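Multiple structures are listed underneath, in C-alpha cells.
Computed from the coordinates by the stated procedures, all read-outs in this text should not be read as laboratory data. Since this is a predicted model, take the numbers as computed values, not measurements. Cβ atoms are built from the backbone, for glycine too; each structure is taken alone.
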Structure I
Amino acid sequence: MGNYYSNLSPDFNKKQINFKEIPAYLYQKSISDEIKSNISKNSLLELYESMLMIREFEEMILKLRTGAYECIKDYEYRGPTHLSIGQEATSSGACSVLDISDYITSTHRGHGDSIAKGYFAIKRMTENELHTRCPEFSDLKGEELLEAVMEDHVFRTISELFGKETGYGKGRGGGMHIFDFRVGHLGANAIVGGGVPIATGAAMTCRIDIDKSKPQRIVCCFAGDGAYSNGVVLEALNWACQDQFTNPKMTSIVKGLPIIYCIVNNHFGMTGRAEGEVTGVDYLARRAAGFDNENMHAEIVNGMDALAVRDAVLRAKRICLEGKGPVLLELNTYRYYGHSLSDPRNEYRTKEEEEKWKTFDPVLIFKKRLLEEKIFSLDILDRIEKKVVERNARAARKAADAPDPDPKDVIKYMYTDSFCEKVPKAYQVLEPKGPEPIVKRDSEGKINYRYAIKEGIVEEMKRDARVIIYGEDVADYGGAFKLTKGLLEYFGRGRVFNTPISEACICGTAVGMAMTGYRPIVELMYMDFALMASDQISNQAAKWHYMTGGNVKVPLVIRCSVGGGKGYGGQHSQSLESIFCHIPGTYVVYPSNPYDAKGLIKTAIRDDNPVIFVEGQLLYGLKGVVPQDDYLIPFGEANIVKNGKDITIIAWGPALQDAIKAADQLSTEGISVELIDPRTLIPFDWTTVEESVKKTGRAIVVSQCVDIGSYTGEIVSGIVERCFDYLDAPVIKIGAKNGIAPQAYTLEKAYLPDANDIVSAAKKLF
C-alpha cells in the first residue's frame, strides 16, 4: 500500500468506554463427551504419556540432588533446578494441537514445553521423517523406530541439561536454553520475558512469509506470570495488536499476528505472588483489555487440566489461522516446588496451600478420570508409566556417560562464517508498489553518506524479499534523518513499516524474524536508545547462535546513529559502540565515508550474524564517489587512508575526519602519518594494524567514545601485546572526556577530541 494519511478529527463528546467480558473456565466436559466428538483414545494416551514424561524428567532432577536417582546416583549434577512439577498439563495440552511447523518459545522452567513439543512432533512424523531426524536408526521400522527416536529426544534433552556435547545445544545453552529448531522449538529463555518479543517476531514471519510452499504456521509463546509484569512483554503485547496489521488502508495483508500468548500462571514470580501482592488485578488476563478492542480474545483456562488447555489452544489456533490473532490465554496452574530447589518455599506459602493444589495434580487426576470413565484399564496405564520410567533411565545413563565438550572449543559457535550468497527462488520476486527510490549523483558521481547507505539498502531489498526494514517513523516520514524516504512507496508496508516507540521490542521481534528465516534491518533513531534494547541485543541476538551449538543463525542489522557534535545533550550524543564491542556474538561496523557506507551495509545485510551498524550523524552530509554497481566490503579489512612511516593513527567515525586534518598538519611539520580506518571494530583487522605499527613504531587510537572503558583502550592493549618489541614510544588513546555529553557548544567542543588534540599527542611521541 502507499502512504497512509491521518484524518483525525477532534471529538470531545461525553461517552462511556466499555470493555468486553473475559471468559473463564469454559471447558467443563467429561472425557467420554470428548471421545464422542473431539478426540481419539490414542490421543488421550499420548496426552497421558507426554505428561508422564515431563513428570519423570522433573522428578529425575529432584532425585539427582539427593542421589536418589538410582540409575545414575554416581553422577554429580550441577545445573539449574527450576522444576515444573504440577504444570505438566499446560505443556502437553498446548503442544498436542500444534503442528510440527508451528513454533513455540519457552522459559527457564521450560523442560516440559520442550519435551512435549518434541513428543507430539515425533508422533506425527512419517517413517521417512523419523529416519531423516535420526539416520543412525536406518535399520529400524515402525513402532521400534518411533520408540528409538523418542528415546533419542529424551537423551538429547537430558544431555543438554548435563552440559554434554550430545545435547541439543552441544552443552552451550543448558537446560534453561533448551531448543529444537527441527520441530519448531525456538528456545527456552532464562531472561524473564526475554522470549516474548522473539516469539512475536516469529509470528511476524508467519504473517508475511511469501513462500507459499510452507504450511501456514502459528506461534505459541509460553511465559510465566512474572514475565507479564516485564516491560518488554507489555511492549510485545502492544506490538502484536497494532492496527496497521489489519487496517486495509495500510496493508494488503489484512491479518493479525498468528500468536497465542500463554501466561503460565503458577502464581509466584519467584517468591512474589502475582495477584494480591505485585499486581493490581485479580487475573492477568485483564491486561489484554489494554491492547485491543477484542481483549486479544483473552480467556482464563484451567491449567491443571490437559484437556481444558488443549481445547482452549485449539480454539485459539483457529482464531490465528483465520487472521484474527493474537490470542492471550491465562493458564491457571501451580508449581509444587519452589522457584528452584534452593528456594525455601515454606517462607512464603503454606503446606496447606500446597496440599489443596495437589488435589488437582494434572497427572494423577487425568489418570483417575481415564479409569473412572472406563476409557482404559489400569494395566494399560501402568505399562505406559513403566515404559516412560525405563526410557528416561536409559537416556539418563547414556547422557551421564556422554562426552563433555572439548575445552578447546570453548568459543566455538560464537559467530557463523556463513553468508547469504544466493537468495532462495521464492524470495527473488519483487513486486514494486510505486516508483523506485533513485539516489541522484552530482556531476562527479558523488553522493553523500546518508544516500550511500540508502542505496545499499534498496539494492539488497530488491535482491532478497526476506530483507525488511522497520523502526520508529521510517515509513511515510522516512525516518528522523530521511534515510528511508521513498522505500515505503516502492516496497510497500509489508516490508517497510513504522513501529511503536519500543526499542526493546523492535530489536526483540527482529531477533525472532531472523531466527525464522527473514533478514530484518531495524533502525534505532539514536544509539543512546539502544540501551533500552540492551537485553535483546546482548542476551538474545548475540547469544543464540552460540547457545544452540551453531544450530540457528540470527541475520539481523541494527542501525544506530551517533549524534555527538550536534548540541543534542547527554541522551542523544553518546558514542556507545564500545559497549557493543564488549558483547561477544555481535559484529560492530562503523563506516567513515560514503563508499564504505554502501559496501558495508550490503555486507551487513548478507552476513548471517547480528550486526550493530553505526552511522555518524556528522557524516550524513559527507560526499564521495560511490559506484552504482553491486559491491561488498568484507568485514575485518581495514582501510589505509593515508600511507606514512613515522606514526600510525587509528580512527573511526567523525574522529577520522579530525585525524585526516591532523595528519595533513603533521606532514607540514615533517611527521609522516599512516592513517588507518578499521571500518569494522568487530571483527578487527589486527594484521593491518600490526604491520603498520611495526613499521612506524608509534601509535595513537582516536574515537569519540568516552575515554574510560573505550574500545580504544582494547586496541591500545592489543598493540602493546602484539608489537611491544617494535614500539619506540607509549601508545596513546584519545577520546571524549570522561563525563556526560553537554549541550552547550563551547562545552561540547571541549568535550569531544579534535585535530589539535591529535597533533598535540603525536608530537609528544617524538
Structure II
Amino acid sequence: MPAIQSTSIQRFAGIPLKLYASAFSVEGLQFGIDNLRYDVHFSPGFIKAARRMAIQLFGKFSSVTDLPGFESSFNWYRGEDEFKGLCRDLMMDAVKRAKVDNQYRVQHLALAAVAAVFREAVEDRHKACIQHLNNQIWRQEMAYNHERVKELRDGLQNITRNREILVQYANRSLFQYLSEAQQETVNDLHKLHFGAAGLLPDDFLANPLLHAENPTAEVFLMGEYILLGSRREDVNQYEALQAALGEFLAGLSGKPDRLIDPDQVPETGPEDGRPSTGPAAREPEPADWIKSDGNVDALFNFQRTAQMMRRSRRQSTDRQRVRKLKQLARRQKQLLARLLRDFNARGLLRIIMATEVMKAYIDVYCPPLTPHEVLNYIVDPKARKPIRIKLKRIRKNYGEDFTLQPLRSAIGKVRWMPRLRRMEVLLDYVRNFARYHRDMGNYLAIANAINYINFVTEDNHLKLSRANNSLYEFLLPNEQGPDEMPIISHTVVKADVRGSTGMVSEMKAQGLNPATNFSLNFFEPITGILSRFGAHKVFIEGDAIILAIFEHENQPQNWYGVARACGLATNILLIVDRYNRKNRESHLPQLEFGIGISYNGNAPTFFFDEDHRIMISPAINQADRLSGCFKPLREKNPIQKTPFKVFVYEVDPANREMTAETLLRYNVNGIELSVEAFEKLKREIQLESLALKLPGTQPGRQRLYTGSYPTTTGTSHQLVIREAALPRIGLADLDITEWTDRFYYEVCTDPALLKRVKESR
C-alpha cells in the first residue's frame, strides 16, 4: 500500500520545526536465490584493502607496531587518499547498477554492504592482532627472550583492554573515508541521475552507533549521548523517554499546522510485506521532530534567543525584530519550564540531574561499579546499601579503597541544584537524546538492511543468481569484465566549418603555412579533448568534422552520449573562438561554425577500407542538416541582438514547391540538438526548467533547461538547453507567418546567459 505522505515542516506551539529526512531504504529490490535476502557479490579487492587499512589504524592509535600486516613506513597522506579512491570507485559502480535498474536504492544496498564489510574487517583484524601477539609471545618465551616477552605482553594488554576504543576509532575512520568520497564525487553523480531523491544526509555515516562495537554499552552511551536505562522498570529507558517527549510535543501541536515543502517527494511504500526502512513507510511521530539539528534549541533555548535579542538591541534599530525575539524567548522559557514540570511528574527530573552530576565521578568509580550503579546510589536510597557492601568486598579482596564521600556530595548537588541550572541541564539532556534518537533510527535502518544481505562467494551460486538477474555486484574497475561490449546506440557531432578556403588563400598570400596553423591551433586541440567526452573521429577535413560517441551494452556509467556531445561541441566552439582571436590579431578572416548533434538508438554500420573503419549512420545525415545555414537567412542577419545562435523555420506550405527543404536554418557558431537527442538527454541527466525572461524573444515561445553531466574523468559541467517554438516563414520576405506546435533545441553558449542561469539556481 502507498505510504502516507508527510510534510517537512510543522509548528509546535507556534514554532516551526523542520523534519529530519533520511531516505535510506532497500525496499523494492530483487530478492536473491533464497527468496529472502539480496544477493551481493562484493569486491574482494576492497575487502582486502579495508583489512589492510584497519591494521594501520590499530597501530596508529595504539602505538603497538608488532601487528600482522602493519607497515611502519605507511604513507598516511597517500594511503588515505588511495583508500578514499577505492570507496569512490566502488560507490560509482553502485551508481552504475542503480542507473541500469532505475532504482537509487541499489546505492543504499551498496552502502549497507560496505558497512558490513567495514565492521567485519575491523573485528577480523582485531582477532588477528590478538592471535599474532599470542603467537609471538609463545615464540619469544621458547627463546627465553624475557625483555621481548614483556614488550609483547604490554602490547597485547593494550590491544585487549582498549578493544572497544580501538574498534570505534577504526570504524569511525573507515566510515569517514567513505563519507568524504560520497560527498566529494558520488553524490554529484547521484544527482545527475535521480535528483535529490534518495540522497542521504551528511551525518548518516558519521553515526557513533554505527562505529561502536557495542552500541548499548553504558560507558559508550555516557561518552557520546546520555545514560539510558536497560531495565523494564527504568523510567529513563529509550522507549520511555521517546514516549515522554512525544506526548509533550503532541500536546503542543494540537491540530497539525503544517507547511508544505515543495521539495518533498512522495515515496511508495512496500507491497511485499518486508520490514520497512524508509522514511515514507509511516507518518512521523511527534518525537521524530526533534531529530533535526536545531529543533530542540528552537523550542527551548530561551537563553540563546535572549542573547540574540540583546545583540539586536545594541546593533539595530529594528524594534519589530527585537520585540519578536523577546516574545520568542518568553515562549521558549515557558515551554522549558513546562517540560521541567512534566519530567518531574514522570520521575525523570532527578535522574536527569543526577546523570549530569555523576559525570565528574564516573572515571573514579567505573569500574568496579557500573554507571547505572553510580546513578542509582545518587537517586535511590534503597540501592545504596548493596553498593556499600560491594565496595567493602572489593576492599577486602583486592585492597582497593573507594570512599563514598563524593557520591554523598553528589546527592546534595542534585537536591540543591538551582532552578536555572536545572533548566540548562534539562535542555542539554534533551539535545543529546535528540541526537541519539536520530542516530538510533539511522542505525536500525542500516542494520536491518545488512540483515537482508546474502554475500555470495560460491561460483555455482554466483552463476545461478546472475542467470536470474538477481545478483547485485559491487566491484572495483580492475575486477570487472572487458570494456569492449556491443554498441547499443550512438550520438553524432557534425561541425560545418565555413571560411576555411578563404583563410587558406589569405594565409598563402601572406606567405604563411596554413597546414601547420590549422594543425597546431585547431585540429590538435580538438583531438586533445576527445577522450574527456568519450568521442571518436569519424571524418575530418578542412570544412567538416564528424565525431561520434558510442554507448556500449552493460556500461551505464558511460550512457551520457548526448550530454557529453553537447559538452564536446561547446568546447569545440571555445577552441574556434580562441583561434579566431589569433586570426583577428593577424588580420586573417574568421572561421564560422555550425554544429549539429543527432542521436540514434541503434548501433551504426561499419565497413572497412583496409584498416580504416568507415561508419554509416542516418545520424550523420541528420547532424549534417542541423549544422547547416540557409544563406539568405545569413545575409538577412536578424539575430545578432540575442544571446542565441540557432534559429529554425518551417517553410510555409504555399512556398513548398520553391525549395526541396521543409526546414530552413540559421546556425552561426551555434549548436543545434535534434528532437531525438533532446529526449535522450532528458533520460541521461536531471533537467531543471528555468523561468527566466529572455531578451529579444516573445513570451511563451521558448524555455530554458539546465542540468549537469559528468565527463569520463568524473568532473561535472553545466548544460543550458533552449527549447524554442518552430515558426513558419514565407520565402519571399523570410517573415514569420504563423507558429507551429513543434520545437527545436539549441545548446546555449553565450557567457552572459550562462552566468545568469548559474546565478538564478
Structure III
Amino acid sequence: MNSNSFVMESRPHESGTKHVSGYANYIDDIIEPEGTLYGAIGYSKKAYAIIKKLDLREVWKSEGVVSVVTSADIPGRNDVGAVHDGDPIFPKKAEYFGQPLFAVAATSTELARKAVLKAKIFYKTLKPVIDIKEALRKKLFVLKGRKIKRGNPSKKINKAKNFLKDSFILGSQEHFSLEGQIAFVIPKEDNDFKVYSSTQHPGETQQIIAKMLNQKNNTINVEVRRIGGGFGGKETQSFIFAAICTLLSKKTKLPVKLRMDRDDDILITGKRHDFHSDYEVGFNNRGVIEGVKIKLASRCGISPDLSGAINSRALLHIDNAYYLSDISVENYLCKTNTSSSTAFRGFGGNQGMMVIENIIDNVARFLSKDSAEIRKINFYQKNKKNITHYGMKIEDNIINEIFSKLIKSSNYKNRRLNIKKFNLKNKYLKKGLAITPVKFGISFTTRHLNQAGALVHIYYADGSIHVSTGAVEMGQGTYTKIAQLVANEFGLPFNKIKVSSTRTDKVPNTSASAASSTTDLNGAAAINAVNKIKKNLALFVKRKYKVKSDKPVYRNSMVKFKGKTFLFNSLVKDAYLNRVSLSSSGFYSTPKIHFNNKTFSGRPFLYFCYGAAVSEVLIDTLTGENKILRVDILHDHGRAINPAIEKGQIEGGFVQGAGWLTIEEVNWKSNGELTTHSPSTYKIPAVNDMPEKFNVKIFKNINKENVVNKSKTTGEPPLMLGMSVFFAIKDAIASVGNYKIIPNLNAPATPEAILLSINDIKKKL
C-alpha cells in the first residue's frame, strides 16, 4: 500500500460533528412527503394463546385511522425468518407476550398508538414455557442440538487427581440502541417501494419484503445512511417493522412511518441468548485441565432466528484461549414462549468464553492458586498445543505475549498483595482483582456471507470520488475507514472521498454488517474497485504517452509513472476525454475459510483477535453495591486504519460487556410478561459505572493474513474484555471466606446476586 497520512491516522469520525450537534440525519429526520401516515402495532397480551377472535371494529373507528392490516392483507409469505420459518408477521396463535397481531396507519403517531389499544382480542390461554430448565424437561427445542468431542474426556476426568462439577448461568441482555426500531416507506410507480430501515442487513430486508408482497426483489429499494447503534439487534429483528410498514404503505398507497415506542420496541424484539451450563472438569495439581465435559442450554424463544449459528459460535469459542486436549460439549436450543433470541455483539462466542473462564477460575480457587497462573498454564502455545477442538491450527497466537505484558504493565502482582492486605483490614468493604484473556475468531461462520461488493466512481470535472458499499454505518466508523482506505489508494486528501448511503439498487446481494467483518469485507471490495480503475488509467497512459505503467505511485494528488508525472485531476480528465472508464465495481470474498458442519471441523475463521484486561473492583458486603476502580486493557488490532476509532470501540465494547455481566438484568414473569422493558426497569451502564482509572493500550502487531491495511477488527472482541469485571467481583466475594470457598455467583452479578453469594459463603464458614 502507498504511504499516506490518511491511513493509520486518528481522524475524527466522518459524522462525529453532526452526531454531537444534532445535524446527523436518521430515519426520523427524513423530510416526510405530504400525506405521510404513521404506524403502530397491536400485540399480544398473552405469552401463549389461541386467538379465538380479533375484533378491530373500534380500531377502525378510532380518530385518525386510515387503514388496518392483519394477516389477511399479506399477499405472499407471512414470515420474516431469515434462515428458517417461525417468525410470522401476524400469527394465528400467540406465542409470546408482545408478538405483533395487527397494525394501524393513522394521521399521527399518537393517534395510531391510541387506536391499537381499542382492539378486543379473545384468547384461549395456554400454559407458556418460559424457563430453560422447563423447556429441557419437556424436550422443547427450536433446532436439534449437537455434540462435539475430542479425545476421551470421561476417561481423563476419571483419572485426574482433582475433580469439579457445577452449574453456571449467564443472563440475557437488551440491545438498547440509541435509535430504536424504525422504518419509513414511500410507494413509487409500478408498485415499487423505497424503504428506509434502521437495519444491519439491507439485502435481507429487501428479500423479506419482496417475499411478503409476492413481488420481485428489484421492486424494493432499501436505503440506510446510518443507524443509531445495532449491536446485532438490527440484523434480523428490524425485518418485521420494515415489512409491516411496507404492508401499510401498499394498502394505503401513501408514505408510512413506523417508529416504535421504547417499551414496545423492547417487548417485541429478541435479546441476547441466556445460557445454562453444566460442567465436569478433571485437572492435575498444577491446574492443567486434563478433561472437561460441558452441557450448554440456551433460551432461543419461539423460533430458530439465528440460534443455530449463535449456538455453533458458542461451541467454537468454548475454548477461549485455552488448549483443551480432551473435551466434549453438547448443546440444547430450547424453545420458550419469549421473543426469539437473536444476534448480539459476540454472537454466542462470549457466552462460550464465559463458561470456560468460570471453570478456569474455579479450578484456581480449588487449588488455592492465582487464577492468572492457571490461565497462563492452560494457554494455547505456538508450536505445540495449537490445534483447536474443531481442528483449526492457530497460526497467529500472541496471547502469551499480551497476557505477560499486561501483568507487568498493570502491576498486577503487587496490587494483588495490596488488595489482600486491604481486605484483611476492612470488614465490610472488599476489593477484588482479575485478569482475563480474549481469543476471538473473525469471519462469518456461514461461509457464503463472507463476501462484499462496492462501486467506485471518479468525477472527472474535479477528481472527487464517490464510494458505495454494502457496509452499514452503525456509529462504528466504517464509512470513515473505507474513505481513508480509498484516499490512501489514490493518494488524495480525505475530503475528496464521499462514502454514500448503503442502497440495494447500487450494491446488491449484501451481507449483514455483522461478525466484526464489515470493514474487512467492504473495505477490500472498495480497494478491488479502485485497482480496476487504476489498471484502466495505467493502460491509457501506456497507450497514449508510451511510458511504462508498471506500479505507478499515487501520492499527494499526483500520479507518478516511470518517466512521467501527472496531477491526479489532470490525468482523470485526460482519461475521460479519451473515453476511459472512471468507474468500477469491486468484489471480495474471504479466502482460506472452510468448515464441515456435519463433522464440526475445519477453518471457520480467517484470523483471531487477542486481548486481555485487568479489572479492580470494590464491593460493599452489606448492600452488594460495587464499583469498578481501575481497568487496564492491552488489545490487539493489527495495523489500525484509524487508531482513535479502534480505541473508542475497545472502550465501548468493554463497557457493554461489563454491563451485561453486572447490571443488565432481563426478567420475565411466570406468565411470560417481560418486566424489564424500559429505562426505569432495565439499567445500562452510565457515567458513574465507568472505571475511575481506564488505561487502554494497543498491542503493536500486524495481521499475518492479507486483510486491508493488515489491520484487525475491533467490533466484537473488546466486549469480552468485560469478563474481567465479573471475575474481579467474584474475587472480592471470595475474600469474605478468606479465599477458601469458591463463590457461587451467576451473571449478571447484580447487588442482589452478590449478597446471595456472600450469604452462601458465610453459611459455609
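A compact table of results
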| quantity | calculated |
| --- | --- |
| For 1.05 (Cα Rg over 2.2 N^0.38 Å, calculated) the corresponding structure among I, II, III | I |
| Origin of the derived value -15500 (helix-only ellipticity at 222 nm (-39500 (n - 2.57) for each DSSP H run of 4 or more, over all residues; to 500); candidates I, II, III) | II |
| Ranking I, II, III by mean count of other Cβ atoms within 10 Å over residues 323-330, the structure that comes out highest | I |
